[in-house]
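In what follows, structures are represented as structure tokens.
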Structure I
């Protein structure tokens, strides 16, 4: 079954369902999938993150403790 056909069948079924508990559960599933897709990194973003992580692991980038960050922010 194609994605398009599945969407059509789901749309038709949802229009006919009056069970609010079921529809709420379905809504939660759909929203979680949408949120997951919204936070996908692009290939370029993932490469940059990997580069920065490597710098951090080798000690070539500066890192800060949480108290250092808070002190810095409170100075501003």
Structure II
């Protein structure tokens, strides 16, 4: 089954761009939890605190990738 959230409207210089997310990416996992809706993404992002890290499983151009980001 296909799952994930398609990203669009990433602005240059935004936190999302700094995290390595690009327009057209499909976010499939956040910290190893499957993502099906925007609410899933926002719920997980709201739990992140300064100094914590984030691991994103994305699909970009038909290839799966992992993005890791450390919050300052």
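Have a look at I, II and say which one yields 11.5, 35 for Rg and Dmax of the Cα atoms in Å, as calculated. Answer for the origin of the read-out: II. Where does the value 3.0 come from, among I, II, when distance in nm of label points 7 Å out along Cα→Cβ at positions 12 and 44 is the thing being computed? Corresponding structure: II. One of I, II was used to compute helix-only ellipticity at 222 nm (-39500 (n - 2.57) for each DSSP H run of 4 or more, over all residues; to 500), and the answer was -25000. Which one was it? The structure behind it is I.
No lab work stands behind these numbers, since they all come straight from the coordinates. Quantities reported herein were computed from a predicted structural model and do not represent experimental measurements. Cβ atoms are built from the backbone, for glycine too; each structure is taken alone.
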